[in-house]
Structure I
Amino acid sequence: MDKAMDKEQLADFLRRRREALRPGDVGLPMGVRRRAPGLRREEVAALAQMSTDYYNRLEQRRGPQPSQQIVTSLARALRLTTDERDHLFRLAGHVAPPRHAPSDHVSPGLLRILDRLDDTPAQVITDLGEVLSQNRLAVALLGDHTCFTGPARSFVWRWFADSSARALYPPADHDQQSRVLVADLRSAVVRRGRDPRADAMVSALRSSSAEFAALWDAHEVAVRRSDHKRIVHPLLGVIELDCQILVAENEAQRLLIFTAPVGSEGAQQLELLSVVGAQGFGAPTNTR
């Protein structure tokens, strides 16, 4: 049961954690004219995808109680450990998420690696295929996959529920991609135990997609640890990449790193991504 927030301690904790970070800790350039230690308030607000004014009010003990979603975003922006995240939730008047349950709090270890990857696409996803964080080149390669809500947060869901998701791969690869996604999901669902969100997704997809139902009933299991992908980019065409996967200690989150052999066409296309950016990607279709 939620309690009243502690505005004074919340403000102090946010300020102290902000001042303890350096731009390089969160993948930002050092820049010049930094008179105070740590990150600026506007930088934390941008990382947490919230207004600078609202963040300022929290640090000034004037803000209203932040929602659990905002607290989660702040914990991610400030690179908090699990202990620090729980402390932040309690100061904000909320019950901390269960320690061993799957969580949207990005693994600090994976996030530190992601922060330092500025020359290759990389993103952190859950074992249900929900993208939690992407670097700039991942958005340029795949589009922004962090804007979805509800079941559509999962790429597995979108693959079977929204035909537009399949444009990311050549048609010849669709059958194999479907098998790999379902086999990996089967492993994740069992590993999570009786997780309501995972069970609801499987139930809904079995009812709505004959393809998913047939693959699920085949009971294939395979955890994705590495992959070779052909990504269809709207401007650069098909890009062949290797996908290396680092798994968090609790196995519920993964860091996907997309690379190509030196001198290959894929490597040249990755270099062009920095110039092209996210051009060619429209606003995501938010399937609910």
Structure II
Amino acid sequence: MDRAQLADFLRTRREALQPEDVGLPRGPRRRTGGLRREEVAALSGMSVDYYGRIEQQRGPQPSEQMLAAIARGLHLSLDERDHLFLLGGHPAPRRARREDHVDAGLMRILDRLADTPAMVVNGVGETLVQTPPAVALLGDETSYEGLDRSVVHRWFTQPESRAIYPEEDRPRHGRQFTADLRVAYARDGAGSRAAEIVDALLATSEEFASVWAEHEVERKHTKLKRIAHPEVGLVEVHCQVLYDIEQSQGLLVFTAAPGSESHEKLQLLSVIGAQRLDVGGAS
């Protein structure tokens, strides 16, 4: 671990970013450019003290998880992320085997969708980042660990995870999730994250094995999705997906027809999400 170079790299990347680059208001009292340490800490999901100690060349060696969070918070490119890992004393992640770094371009778009349900998902169905309205609509899908990070694994091992969709829509979603996983499995091959999930599901879920045996690979996703929300009831949304081919990630954006009941419910959920965020920040 090169403490001095790590601290200097983080400082220069932080100062190179403007608040509007990451979806933050500039504010009338800001006299200098760049982000503040507390802003980077919030974007990275860690305490100001922890991040500050890294920039001040103090504290323990950051873990890979912490470095990955900082890379997302600072909107680093893949090359910059790899450099960050090396300075932090860890091998650079193998790009063909890891899909947890959100493309900087997708992050910039996501930052401008703060009032809209939107999230970035990788090829094996792991949600990497969500806007607050997306958390209010779908729940926090970034809090899972291990194989359960994948929506496909949860779908076939945790029946309660299906409650988000009406019962009659569930078979279609299960087939779509499986087809997406097959695409990732064919692309990445043995030893990949996709292969790990497939092997685990084949060993534990007869239902998955049956769907997997159909060899369905088409990715014709239905844009109209129905969400059975526990607080506001049924919400009909259109899901638009922007794919980043290099990283095999998708930016999912959920909207509803203006003036519809579902549109009003999305607006209500945006308020609920903002209130929860305020309460969490206050605590």
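Where a number appears in this text, it was derived from the coordinates with a stated rule and is not lab data. Computed from a predicted structure; not experimentally measured. Cβ atoms are built from the backbone, for glycine too; each structure is taken alone.
Going by distance in nm of label points 7 Å out along Cα→Cβ at positions 229 and 261, which of structures I, II comes out largest? Comparing I, II by distance in nm of label points 7 Å out along Cα→Cβ at positions 229 and 261, the maximum is at I. Taking 3.8 as the value of distance in nm of label points 7 Å out along Cα→Cβ at positions 93 and 125 derived from one of the structures shown (I, II), identify that structure. Answer by label: I. Between structures I, II, the greatest calculated value of distance in nm of label points 7 Å out along Cα→Cβ at positions 45 and 205 is seen in I.
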